[in-house]
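Taken together, the values in this text are just the output of simple stated rules run on the coordinates, not laboratory data. Model, not experiment: these values are computed from the prediction. Cβ atoms are built from the backbone, for glycine too; each structure is taken alone.
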Structure 1
């Protein structure tokens, strides 16, 4: 039996690089990683597997239609995880890059599979498309009310992919992960930001009063979920939207306390800053549909996941310090 070839776009990013590590360790699949290596992509995320015999790396942009056509013609499954994902950046610097990568890039991939069909196309959307929960838990029928330019572009790609399924009959599955955390996450995000701030004895900056709560999903669980979507019968999942969630939400303020406690730091390090524009108050996902269609459910408790995450950042200080230093240099030179 020939093994599947899986294209992972944005493969040097956070969720995608952890997913590639998972595929190479747990499956027989061949993996092609395509990444433009913007700020969100870091080749260091793949340093341990770059020489793996089942991994091919292509340096390129999903907005390059000719390149995309060539790459897509050689694979069986596409996991489109390429995205500009920094919410504050979408607010402060404008949404243009987010629109072109997240929406136009998805459109170019979708048009490529019309020419060169694949077994399935999995779009990694985001729970951010829902906005603040109108009911809890949020199921896949929850209204889409994105509250940041980033979230709006993810919603655009999400619905575009669905429309291509309806219009052209393409084998598309839309996955909406809730808030991922874990190793290799850019230190701009809440949990690694708290951890790296605490490790440097700097104030843990909490937006607003910290009451905003999220459904926190350990990234290895997300990797298992995406693998489960690849393995599921295509007739069961084509055209479907699937939340990837734990069904439990935890306030940001509690996470700051947990990190400080785990690292033996004083609670006085916690510092409250201005609420972020477009803040989402509450996110908690329904897990029923994903479990029913694929058999997957999250297996990592929040306490265990945070402990593993703290250990990784403590052991990989050079990785995150280099990112923080390069961003400081970029700000000072711009």
Structure 2
């Protein structure tokens, strides 16, 4: 236990035979439950976990009969935590990239300050640019910006960091069966937490790379997939939070901005190409495009400002 709170560690694992034992043996003694979710590994991951289970009674191995994705594996661990009345569930990947030395700092806001969800932020480290592979750093930054807009948590960054701690209260508010099952799970979960009015805090954690981990992530594919997911999540959040639950005029600002800005941009691009290939365009048509772009930007900025103000109380 930690500060009279029962703690579980959820370990999603897929083909992690190389590092899973190192990850498990480094966990502190005050962890109450360790749920390793073997997401249909094709190597000796399960065997390595069973070897640790012989000396550590806290470990439970849950095996998926088919590969469901890292998000689904985490939700399986969350369900086990809820069934056992765990107060705080922490996610630590099976590839040992999450430093156990940061674990207490991550849990503390949830255990002592009533924060619903604490997530690691590797970008607080001054040397993150040097430690994190550049393509992953850039992809993470793009997705973090999009997640701010989609989730309404404008204060968070490093949204792809899976090192998290969540309260029993927050878990009970989320429909775990509807959480995105693959790599976009942290982004989708943030949107669902915002709809449920849960507080979130970023906690500095140390980035860990080059310890023998093998990543199955393809950045270009993941960025496109999660970007599409975030667009869907954004509109779902607006509908559920600002139309169905309690109407807010920012919906009008977002709607007008999302109509005016693309219209002005496309119109301006068309007139620009027409001017190059066919000759002059009238000043009125050019001014129309400029007006639409400027109006769209103003509407979008006002909508974002309203959204920030409305979610300020969720900054844990």
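Assuming 2.2 is distance in nm of label points 7 Å out along Cα→Cβ at positions 142 and 206 as calculated from a single structure, say which of 1, 2 it is.
Traced to structure 1.
Between structures 1, 2, where is volume of the Cα convex hull per residue in Å³ highest?
Structure 2 comes out on top.
For FRET efficiency 1/(1 + (r/R0)^6) of positions 62 and 150 (r between Cβ atoms, R0 = 30 Å, to 0.05), which of 1, 2 scores largest?
1
A value of 4.3 was derived for distance in nm of label points 7 Å out along Cα→Cβ at positions 54 and 190; which structure in 1, 2 was it taken from?
Comparing all candidates, it corresponds to 2.
Please compute FRET efficiency 1/(1 + (r/R0)^6) of positions 246 and 270 (r between Cβ atoms, R0 = 30 Å, to 0.05) for structures 1, 2 and give me the label with the greatest value.
Result for FRET efficiency 1/(1 + (r/R0)^6) of positions 246 and 270 (r between Cβ atoms, R0 = 30 Å, to 0.05) over 1, 2: largest is 1.
Out of 1, 2, choose the structure whose coordinates give helix-only ellipticity at 222 nm (-39500 (n - 2.57) for each DSSP H run of 4 or more, over all residues; to 500) equal to -16000 when calculated.
Traced to structure 2.
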